[in-house]
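FYI, it's all coordinate maths here, none of it is from the lab. The model shown is predicted, which means the values in this text are computed figures rather than measured ones. Cβ atoms are built from the backbone, for glycine too; each structure is taken alone.
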Structure 1
Amino acid sequence: MTLYWNQNIHTIGIKHLDEQHQQLFETLSRLHDSSHNGTIETEIPKIIDFMEDYSKKHFRDEETLMQEYNYQGLNEQQSEHAKFIAKIEEFKSAYATNGATINLALTIHNTLSTWLVEHISSLDRTMGLFLLEKIK
């Protein structure tokens with residue numbers, strides 16, 4: 001199933017973080033499309049590289065804001081971020097071992113789509129509300 005950004009559901013209210021989240025949605029949609037149009041061999045390595053770079057920058061941006069405003073959910077966020085990064089490492093390993101397979105594409109898409117929607121709708125939304133109050 002293709003993952004679409006829905007501003008009413010997925011927005012947390014911090015513009016640059018919302019833009020980064022939207023970019024991740026678009027990347028996962030591209031991965032989904034590649035599994036249907038025969039381009040997974042070229043898309044999977046690009047997407048894994050993107051996810052690795054994205055997670056470093058995005059999580060650093062989030063965690064910096066949380067630290068700056070003494071957000072009490074920082075440790076939980078860091079734990080969830082570490083789980084995401086570990087998943088990316090698993091995908092890199094699977095790609096190195098088996099190459100770009102439809103199974104890997106589906107696993108990446110399903111795992112990260114679920115993680116992303118759950119993470120944004122719970123932890124990031126709570127964090128966004130907190131930060132919006134502090135930043136005013």
Structure 2
Amino acid sequence: MLTDTEDKKPTQLLRIWLNAVEELVAVPELFADDIVLHVPFVAPGMPPRTEGRDEVTKVMAMLGQMFERFRYTDLEVYQTDDPELAVGRAGSEATLVGGANYRGNYVFFLRARGGKIVEYFEYMDVLAGQRAVEGSTANS
């Protein structure tokens with residue numbers, strides 16, 4: 001997918017990361033060896049903290065098992081005073097594998113060094129996800 005990310009700014013890496021999420025694919029070439037993924041308010045079955053390129057790649061690969069379709073809406077990405085840190089926010093529209101529709105809200109923090117993602121935080125509306133999963137289960 002990508003061959004050289006060394007000159008990418010954190011805002012560019014965040015956009016590339018979020019595009020990969022929309023495509024339901026992992027992008028290990030973006031990840032530092034010691035990347036840490038934090039999703040403190042996580043969906044059931046997902047870890048709230050994941051460390052290392054291989055483990056984060058596995059977690060990202062799980063997206064295709066959860067969603068048929070996923071799109072961010074109203075995406076805003078900002079560079080901060082810290083040259084390693086980008087911040088973003090977005091809504092989402094998605095369809096779960098079970099057919100339920102899902103809409104959520106997100107806030108993202110991405111830290112990059114040397115063109116690689118070293119740390120990523122994602123805060124999401126867990127209740128919206130839970131309602132979608134429960135609706136999907138009820139429709140099965």
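Summary of values
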| item | result |
| --- | --- |
| Computed 2.8 for distance in nm of label points 7 Å out along Cα→Cβ at positions 24 and 48 - originating structure among 1, 2 | 2 |
| Per distance in nm of label points 7 Å out along Cα→Cβ at positions 64 and 80, the highest-valued of structures 1, 2 | 2 |
| For 27 (relative contact order in percent (Cα under 8 Å, 6 or more apart), calculated) the corresponding structure among 1, 2 | 2 |
| Value -8000, calculated as helix-only ellipticity at 222 nm (-39500 (n - 2.57) for each DSSP H run of 4 or more, over all residues; to 500), assigned to which of 1, 2 | 2 |
